[in-house]
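Nothing in this text is a laboratory measurement; each read-out follows from the coordinates by a stated rule. Everything numeric here is computed off the predicted structure, so don't read it as measured data.
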Structure P
Amino acid sequence: MQNTLQNTLLRLSLLCCLSACQPAQQAVQQTTAADTAATVAEARFDWFDYQGLDPVFAGPVPQGQYQNPVLAGFFPDPSITRNGDDYYMTVSSFTYTPGLPILHSRDLVNWQILGYALTRESQLQMHDLQVSRGIFAPTLRYHNGTYYLITTVVDRGGNFILTATDPAGPWSDPIWLPEVEGIDPDIFFDDDGKVYIAHNGDPVESLYEGHKAIWLWQYDPVRQKIVPDSQQLLVNGGVDLSTKPIWIEAPHLYKHDGWYYLLCAEGGTADQHSAVIFRSRSRSLSEPFVPYSGNPILTQRDLAPERPDPITTAGHADFVQLPDNSWWAVFLASRAYQQRYFNTGRETFLLPVSWQDGWPHILPAGEAIPYRLPAPALAASPVAEPLTGNFNWRDEFNSTTLSLHWNSLRSFDQSWLSLNGQQLSLQAKAVALDSLAQPAFIARRQQHTHFAASSALQIPQNNVSAGIVAFQNEQHHYYLGVRRHSAGAEVFLEQANGSAPQQIVSLSLPSAADSVQLKISGSAGSISFYFATADNAWQPLATELDAMLLSTQVAGGFVGTMLGLHSRLDTEAKQ
């Protein structure tokens with residue numbers, strides 16, 4: 001048995017080395033089940049089903065209105081740009097690959113994933129990074145026929161720019177900006193031809209914990225370099241340095257009616273989060289930006305925590321102007337349960353912007369973000385696969401390309417994954433979910449506080465486990481799996497709750513079983529796990545366990561829970 005396992009691992013290692021020489025593609029190679037089984041242990045999945053069941057989304061949206069959030073689930077730090085009648089948006093992707101999803105809409109309400117800006121190892125590498133590192137807070141802009149995307153890869157190179165003539169891709173390799181330190185870069189094209197990059201960074205002198213600054217550089221797009229000696233300080237600390245504001249970040253520059261406006265986030269990413277605005281008339285942007293006396297222009301921190309269906313953590317906004325000259329804001333916020341917990345991560349919301357006395361306003365102080373309100377005056381976009389409201393999403397794996405809704409971790413390599421038009425096959429790796437390597441794991445977002453996710457799979461061969469996962473990070477997740485051993489097959493549940501995963505329950509399966517269905521059902525802070533064999537009804541394996549360990553408040557970091565499929569070489573399986 002030991003020699004067999006070593007040979008399997010050696011063949012897997014050789015396959016991974018060969019695949020690393022090839023560009024990673026969203027389209028995966030097509031292999032027959034017989035060929036795959038002959039080379040490496042695998043798990044085969046027949047389908048995956050996801051259902052969103054949130055009471056707050058119940059009932060039809062009234063005619064002429066839209067549903068907030070417009071992107072439900074883990075879609076944080078949105079940035080938006082317009083080209084004619086088309087609107088494009090991107091969000092932070094951290095270490096999920098492909099990275100930097102590009103979303104498209106014509107009405108600001110109904111969005112579709114168009115593609116990804118980061119699709120290959122030549123662009124960047126995120127090996128060994130924890131899930132909440134990697135890609136932070138991008139800015140997306142369109143200018144003179146070219147799309148620009150500027151962002152930060154944390155712990156692996158810093159700030160860079162990507163360009164494309166088609167937002168669906170391909171996008172360029174990075175233009176690295178070694179002079180630009182910190183995070184959250186913005187790119188601004190002035191009407192005099194000058195280009196500027198603003199970003200969060202350390203102040204000249206740090207006065208307290210969380211003291212940050214907003215800096216500005218001039219950028220030469222022809223030479224693709226920062227203009228030497230062009231650095232300027234725009235904001236020190238935040239709106240009012242005397243109050244010790246924390247984490248001024250996420251700058252975006254705009255020009256309107258002769259004024260330059262600087263929109264920032266302030267207060268950190270938790271329940272004190274906000275959006276604040278500054279302005280200046282300086283053509284060189286060298287004079288101080290003056291804060292608005294009515295700041296913040298968006299927050300939920302002044303509302304009672306016990307309010308029903310609370311929306312929290314609102315901030316980190318970006319503006320877009322429509323053809324009718326109206327302005328709208330996209331921003332992140334989170335739908336909470338038990339006042340402050342959320343498993344769905346930070347989501348993308350949409351609100352109109354009004355201008356009063358030369359200042360933009362998103363939401364009056366003390367007013368709750370509405371779930372439904374009048375839609376922008378734009379023709380409705382068709383909805384192919386909804387990204388908000390209650391819906392059912394199902395992947396029959398009947399294509400030879402992987403749906404754009406699926407992501408993996410860290411590496412762009414997908415050589416361990418194949419589709420034959422009937423099944424998804426995951427080649428088992430000796431990499432568990434708590435590893436900082438790339439596990440054999442694909443996942444899609446948990447977009448609802450109340451949900452059900454299920455799948456059907458063949459029970460894999462000895463020394464391989466496979467199943468369905470609720471994953472927040474390496475130390476906070478659940479793995480509902482099946483495996484064989486000498487006495488038969490079993491279904492089991494592993495829990496990682498701040499440490500290495502531990503098996504908490506297992507149950508033998510009928511000896512004749514060769515396939516199984518697995519289901520995870522979530523309801524706010526509670527989560528349950530079920531299985532079924534043949535055509536039998538769902539049987540509980542473990543019910544009403546702790547789902548709060550999948551929340552940002554417990555797990556930490558900046559991501560939301562992902563639901564997906566996993567296969568693992570299981571050397572500790574019973575023999």
Structure Q
Amino acid sequence: MTEHDPQYLAELAAQLRVDSVRAAAAAGSGHPTSSMSAADLMAVLFARHLRYDFDQPDNPANDHVILSKGHASPLLYSLYKAAGVIGDDELLTFRRRGSRLEGHPTPRLPWVDVATGSLGQGLPVGVGVAMAGRLERMPYRVWVLCGDSELAEGSIWEAAEHAGDEGLADLTAIVDVNRLGQRGPTRHGWDTGAYARRFAAFGWHTIEIDGHDPEEIDYALQDACKTRGRPTAILAKTRKGEGVLEVENREGAHGKPLKDADKAVGELGGPRDVRVTVRKPDGAAEPYRFDSAPLEPPAYEVGEQVATRTAYGEALAALGAARGDVVALDGEVADSTKTEAFAQRFPERFFEMYIAEQQLVAAAVGMQIRGWIPYAATFAAFLTRAHDFIRMAGISRASIRLIGSHAGVAIGEDGPSQMGLEDLAMMRALYGSTVLYPCDANQTAWLITEMAGVEGVSYLRTTRGSTPVIYPPGERFPVGGSRVLRQSSGDRATIVAAGVTVHEALAAAGELETTGVPVGVIDLYSVKPVDSAVLVEAAITTGNLITVEDHRLEGGLGDAVLDAVSELGPRVVKLAVTELPGSAKPEEQLADAGIDRHAIVEAVKRLL
């Protein structure tokens with residue numbers, strides 16, 4: 001039998017169901033019924049349409065398969081077994097400690113692009129991969145298997161609108177419409193027309209099929225490949241638990257191994273050893289890359305007044321000239337974040353994502369899969385809307401660079417809805433993250449360049465208003481470092497600050513010195529990883545630390561310092577935003593929050 005034989009496709013799909021049942025039974029947990037409904041869809045895709053070299057998962061011409069319904073991982077792993085890249089013994093390690101075959105897929109497997117399992121994320125990431133394909137002029141296709149339940153997520157429709165507007169014809173969403181969610185029927189059940197109308201409204205080509213008919217599936221996939229100028233959504237009516245009477249189209253079977261796995265395997269025709277030969281990409285193809293030139297970062301004179309958001313924009317434009325693999329994405333606030341400086345110089349590498357922060361982050365994740373260096377910017381407050389995407393980027397070990405502008409009460413009159421006051425805590429809590437908060441323009445420019453080489457999720461916080469330039473051009477600011485700005489043998493306390501509060505700390509230290517109270521000042525521009533050595537030295541020599549931050553009390557700079565020195569037992573006083581701000585001028589906001597120079601002076605006096 002060959003892939004052109006309908007009986008071969010039926011046998012392959014049956015094997016995928018059998019192996020999904022067996023894997024979940026061996027684990028004692030998992031989602032076999034969600035895997036069984038989509039088995040025919042994926043059997044036809046792998047046997048007839050996918051172009052992928054499993055021996056070279058980094059081949060730039062490979063298609064991309066994203067399992068947006070990540071709980072159907074038994075199906076994906078069964079496909080890998082059929083393709084011969086894992087064995088049956090490994091398949092049966094599903095969900096066990098130390099196994100690569102985790103409950104939901106992650107890039108621990110070289111054929112998995114991105115971690116999935118938080119529903120509604122696979123399609124937005126697929127949009128980013130398709131955007132990259134257009135940028136690098138590559139002919140690969142992006143196939144995303146979605147579940148019907150996750151189509152209730154708003155992020156799906158952010159992706160649908162962006163893909164439709166951009167006409168991403170190499171993107172195909174295959175929707176497994178099996179009618180049943182976790183606790184019962186989905187909103188639209190088997191009404192594939194309801195989904196088709198929604199996708200069509202966003203400019204997609206839609207096809208409604210029987211998801212258990214190999215010939216209909218084959219036709220739909222061919223049609224998707226031939227469609228030009230718009231993405232395709234294949235709405236496939238399926239039955240959850242297909243092939244096993246005990247669970248087929250029955251409620252209450254979601255997320256559970258089958259009660260009698262042996263009986264189910266027998267009902268499906270028993271174990272098989274069907275192999276699928278996935279075709280490799282046709283010929284060699286090299287991604288297009290843009291020219292690079294020597295780096296010429298912006299330079300600012302000491303004493304100038306420059307907003308760090310302005311320095312970010314100018315530094316990113318300079319980095320874009322130096323590195324042809326840098327791309328910029330913005331959430332329709334480029335004039336405020338200052339990403340417009342990059343957009344004006346490199347419009348082909350700038351992507352307007354509009355007010356869709358989930359798609360903004362997902363597109364960055366998708367583009368980094370293809371080797372691009374993405375910088376994504378919006379107001380710090382609005383990144384909270386995309387927190388789950390950022391969290392999943394950490395699980396994917398994706399290298400993305402996020403810029404949050406308009407942070408803290410220092411933005412002034414706009415009021416609390418626009419103030420990023422939780423962002424440092426949010427970013428610090430992520431796996432493998434880097435969190436940076438520069439205080440002046442030259443420091444910002446250096447750190448923007450440094451971020452290009454940082455792995456994982458990195459975040460840089462910028463300030464809306466202008467602040468004094470205190471560092472000369474060309475100074476180095478390594479990630480994980482800090483700067484001791486004032487220090488003497490007679491220091492009675494050390495003030496630790498970052499960003500806008502560095503300038504308040506310096507002013508406070510100057511005032512205290514005139515009263516005979518010397519204090520040190522540390523610019524802790526790297527909030528994670530933190531410079532523990534410098535903080536420990538300050539804790540030992542002065543015994544008194546005062547942290548001051550334009551952020552909520554919980555989880556930010558103060559907690560980072562406390563984590564570093566807690567075992568030494570110094571006194572640590574944390575100044576942060578504890579009340580709900582209103583509208584006021586920036587200097588009034590700092591005073592009202594108790595984090596300006598006068599509040600710092602009073603805190604030192606109280607402490608001593």
Structure R
Amino acid sequence: MTPTATGIAPETNSIPTTTTASIQILGEMRPRYDEILTPEAVAFLAALHHRFSGRRHDRLADRMRRRYEIGNGHDPRFRDDTAHIREDAEWQVAGAGPGLEDRRVEITGPTDPKMTINALNSGAKVWLADQEDATSPTWKNVIEGQLSLRDAIRGELSFTSPEGKTYEVTAEETPTIVMRPRGWHLTEKHLRFTDRSGREMAASGSLIDFGLYFFHNAKQLIENGRGPYFYIAKLESAEEAKLWDDVFTFAENYVGITHGTVRATVLIETLPAAFEMDEILFELRDHCAGLNAGRWDYIFSIIKNYRGRGARFVLPDRSEVTMTVPFMRSYTELLVKTCHKRGAFAIGGMSAFIPNRRDPEVTARAFEKVSADKNREAGMGFDGTWVAHPDLIPAAMAEFDAVLGDKPNQVDRQRDDVEVTAADLLDVHIGRPITAQGVHDNVSVAIRYIEAWLRGLGAVALDNLMEDAATAEISRSQVWQWIHQDQRTADGALITREYVEGLITRVLGEVDRREGDRFDDAAAIFREVALGSEFPAFLTLSAYANYLTEAD
């Protein structure tokens with residue numbers, strides 16, 4: 001444990017110099033952690049929490065109220081009180097910062113040294129440096145991910161594996177880094193915030209991830225010809241976007257850089273946010289580069305919000321919920337139209353298929369699926385897309401090259417042909433059955449992913465698909481909903497807790513058990529989040545508190 005640091009800010013902002021708000025470090029200070037958790041950086045974290053932690057809690061309370069309303073029959077709709085924002089055709093967002101003009105292929109992944117180097121050597125236009133769904137938020141991953149980014153931005157990163165293989169950044173042109181901090185709902189329990197009244201609470205994962213990256217790297221990134229760029233996850237409202245915009249403005253003033261230097265791309269991955277895309281862009285307009293179609297979390301959000309609203313809101317096997325089903329197509333078409341109307345980039349999502357270098361048939365299928373997905377996105381008007389594996393970059397690039405040619409993007413392509421109503425966004429009828437194999441696969445994927453997450457892995461290849469926290473959320477949420485809506489499989493079996501318990505036993509017998517594995521813990525977590533009478537908003541909340549936290 002290190003001494004606390006108070007949030008006394010420079011004269012460029014309005015934090016009183018008499019504040020006693022502070023951040024206390026509870027996590028172990030391992031080698032080089034003092035390079036990230038410097039007194040100055042920790043003071044900046046304290047200042048962020050002093051200014052914004054109260055508003056964060058208010059926004060989280062708003063989320064709970066909104067979920068309660070939807071659960072009780074009040075469908076989301078386009079807001080009447082912000083109609084003037086949607087109807088005003090004049091305003092535009094800031095758009096691309098230096099290095100973000102061409103985003104046709106972005107690679108996503110965690111920030112450990114090996115993955116950082118692979119991403120920077122990948123040939124992608126952008127690297128989404130993911131401290132969120134692709135990172136298990138162990139104390140080690142949180143701080144050492146920051147170290148990887150700090151070193152990479154300064155050209156100092158190298159890595160030698162336990163087997164003796166050395167990894168170095170060799171690419172002449174590396175992707176522009178866009179860092180994704182954790183969502184507003186997540187805490188960082190290895191850092192404790194004490195406000196001026198003496199109340200103690202866990203720090204905000206969002207403010208910690210953003211704050212450390214911004215404080216250490218903003219000026220260096222500008223010197224490198226890029227900038228401090230961020231992907232913002234799990235937003236549900238324009239008010240949450242306004243909170244982030246104020247964080248960006250405060251941070252720019254704190255370190256003395258020009259207002260608007262920060263660029264944010266917001267993931268539209270919750271149902272409420274789909275009804276407020278214009279408003280989210282408007283609130284972030286001085287700092288906004290675009291929106292991203294976060295497909296997997298969006299499906300999870302649909303299930304979460306409508307889990308108790310009856311059988312007509314039940315989705316079939318996860319594999320059947322594709323981007324071409326009505327509600328997914330409507331949401332992505334609306335996203336492209338909204339972005340281009342405002343001069344914002346529209347970035348497509350990640351196909352889960354990945355190649356297997358030891359299996360040519362699997363690899364060929366992955367290329368076929370990814371090419372079709374990216375062909376569809378480029379044709380719809382997206383300006384870029386995500387991939388999760390370097391081998392997929394050429395296939396994705398080819399589809400966007402075919403549409404963009406020499407143009408860096410197609411932001412100027414207006415989608416005036418698109419008209420999406422609230423009913424379109426809620427048209428979740430797919431008309432396919434739930435199969436016994438689909439239920440088994442959900443149980444198997446969720447337990448195997450959670451087991452890896454407990455061991456510190458946030459992005460995991462399972463059954464030739466890339467799984468992260470969002471896809472695990474779909475798997476466990478569907479099981480919960482199927483049970484509570486008295487659903488049956490195509491062969492007539494009623495999906496009950498007992499039915500699923502049998503599958504848990506089967507899955508634990510199918511996995512490769514090894515000394516030190518976490519499958520028993522993973523099964524316990526799965527039971528809590530999929531078989532309990534109450535529905536936890538996120539599976540990672542209690543799992544983090546009970547299994548990943550090193551300090552209370």
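What to note about this one:
- Here Rg and Dmax of the Cα atoms in Å was derived from just one of the structures P, Q, R, and that gives 27.2, 91; the source is Q.
- For helix-only ellipticity at 222 nm (-39500 (n - 2.57) for each DSSP H run of 4 or more, over all residues; to 500) computed as -11000, the structure of P, Q, R it came from: Q
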